[in-house]
Structure P
Amino acid sequence: MPLALLALAIGAFGIGATEFVIMGLLPEVAETFSVSIPTAGYLATGYALGVVIGAPVLAVAGARVSRKRMLMALMGLFIAGNALSAAAPVFAVMLAGRVVASLAHGAFFGIGAIVAAGLVAPHKRAGAISLMFTGLTVANVIGVPLGTWLGQQVSWRATFAVIAGIGVIALAGVAALVPHRVGEQTGDEAPAPAPAGGLRGELAALRDPQVLLAMAMTVLGFGGVFAAITYLAPMMTGAAGYAPGSVTWLLVLFGVGMVIGNLIGGRYADRALLPMLYVSLGGLAVLLALFTATAHHKAGAALTLLLIGGFGFATVAPLQKRVLDHAAQAPTLASAVNIGAFNLGNALAAWLGGLVIAGGLGDTAPNVVGAAMTTAALGLAVLAATLERRSAATRFSPAPPSTVRTGG
């Protein structure tokens, strides 16, 4: 494994920790600033919106900057945002710090995926991308529980200060280990090759039907996971009968599934990308549908949650690689926008899940929403494969013989 992947994974760990740890610290933050829990929830909403907006904007803004320098600048934003959150004197400053940190999220993963893929041979690219995302999944197993514990036992400000420190380590790692040119281990600093047509080329990649289908699969497929996970606490305490204190450990179990699924998805996507998507999306749809029943039993709920984490994150590296494969001439914007698509799917799924609960359909109803979203993503995967086969058949079909007239 190239050591540069370790630097990217550390950055991913810090980003994953800061994104999710706020969910466990909302009461402490709300008490500090004398705001309600729903108002404190804007710290999560603002972060998600910052990811969606920041991913394309910063990817375009950095198009003429080398990818290494762009990754370093993004880590600088991440450090500044978390330091601002840790020292915030009022709630508005805390919110601003969250938004500043979130701006780095989408572009870091988008550009980082390109760098990771460029560090290895073509047949190992999905695996390299998954190794970078391992940092994000491990954050959910280790970083978020530890950050929540530190915030509850010491101070939530200490949690964000530590996360800023992780950002400093990641910045140093990127500076020392990421090659100046992607795919090379030596050489002078040089801007990343500009896509054909500059910004026009980047935007043209977003018009590719296969790129758009992959992004739609991202929104619907991984969004389906968050339809269930967003409302895990009321589901597990209400339907399954778990004590509130057990929810943290159930989230750790979900995180373990994410780590395993991420590594498996990256490994097998390098061998057969579309079949890997069929298996992961199909399995995820079945599991989410079953979760409406297994959520009423402690053991069944725990096992299903582990598998949902596994099948859900097995889609991440394949979907990111598919976007890169079909936007190869101008990958930066497309890769970053696809990271934003994950967060868009999370927001959409959380909203739809809330609607069915508010409609009186019960705590397990969001699982049905998730199953429907994931089934739709599976349908898009089949459509993408069909269009790809038709395109290949048209491209390689022999031209009809021309009719030559001879006159006399």
Structure Q
Amino acid sequence: MAQYRYKALNARGELLDGQMEAASAAEVAARLQEQGHLPVETRPADAGGAGLDWRGWLRPRPLAGERLVQFTQQLATLLAAGQPLDRALGILLELPDDAASRRVVEDVRDAVRGGASLSAALERQHGVFGRLYVNMVRAGEAGGSLHDTLQRLADYLERSRALRTRVVNALIYPAILLALVGLSLLFLLGYVVPQFAAMYQSLDADLPWFSQLVLATGEFVRRWWLLLLAVPVLGLLWLERRRRDPAFQWRLDGWLLRQRLAGPLLARLETARLARTLGTLLRNGVPLLAALGIARNVLANRVLAADVDAAAEEVRNGIGLSVALARGKRFPRLALQMVQVGEESGTLDAMLLKAADTFEQQSQLALDRLLATLVPAVTLVLALVVGLVILSVLAPIYDLTSVVG
């Protein structure tokens, strides 16, 4: 099964843009037609398409991030208070601020009023509610505890969003610092240093080799500063485009896992995400094999996701989950031991959630340490570089002064 992007027109003539997991593009089109939509375009999600979709970046997704968490929490609260499902959805219809989210809630409410289950109604909104969300709701419906399931789902979404937010926030300051360092050096070498070069040239001074090197670098930066600014941007665009190639993404993910500093941190982050998802699914009654198929989709690293796929095949053949995951030799040993304890004691879901808490805390501690080390290191490097540049430029002045004196 692969992910496909699609565009289709619904019964109201509105353009739907989302993703669907299917065996082929033809199956995507057939399922869209069964739901009363008119397929316009279907293509693999990894395909480059027509290039970067800037409109997709700027257009907010309906019920994404914090809005999805709020929707889930509010729906769970209304159902726990005894409100019928269609009545609860009707109340929630008035809460979203954006029209796209209101249309999604309205479609779900209309489908429920038409006799569809909540999970089926959510599944029709492809690209909004993921497989994990739909399958947990389906399990809650089967177990007769929909409001409890929705509350657990809201807790899961909030924890996942908090972990992702912590990672992003930890990387923002170093990224800004590195950008400022680069721009400062660009200004120093491209504007300040060439002025000294012109002065020394007019004096016909004999400069030491390190001063000549700095002045030549400054002249190069003055002439080609636009190119130096464009190279990182073009490099990021190239990397973003190459990441859509599955083979390149596989090599990149494997390389990241092998790095001495980034590899263990990435493995802990992905382990926490996998354990949280798998434990939440098992606690809500989803079978282990189905839960593995869903949980592997939350992993951003394709090498680790392939290890989960291989482990699922082993589990299907009767091998324990801890043994199957250990064969890939990429997940942390502590996580495998906790999974083994959970299997032996019959509390796999609880141990997975405990493992998720443990590795989230370890990841946060590692990120804090990395940030505490990186910021002084970058500042020190900047100070040394600036000091060497200034020394290289000003040292000949003292030599000339001593000669004149």
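What follows is calculated from the coordinates using simple rules that are stated; it is not laboratory data. It should be emphasised that the depicted structure is a prediction, and the values quoted were computed from it without experimental measurement. Cβ atoms are built from the backbone, for glycine too; each structure is taken alone.
Tell me which structure, out of P, Q, gives 24 once relative contact order in percent (Cα under 8 Å, 6 or more apart) is calculated.
P
Figure out for me which of the structures P, Q the number 22.1 belongs to, where mean count of other Cβ atoms within 10 Å over residues 114-121 was derived from the coordinates.
Label of the originating structure: P.
Once mean count of other Cβ atoms within 10 Å over residues 90-97 is calculated for every structure in P, Q, which label goes with the largest value?
The maximum falls on structure P.
When Rg and Dmax of the Cα atoms in Å is calculated, the result is 27.9, 98; to which of the structures P, Q does this value belong?
Computing Rg and Dmax of the Cα atoms in Å on every structure in P, Q gives 27.9, 98 only for Q.
On percent of Cα pairs over 28 Å apart, for residues 18-233 alone, which of the structures labelled P, Q is highest?
Once percent of Cα pairs over 28 Å apart, for residues 18-233 alone is worked out for each structure, Q has the highest.
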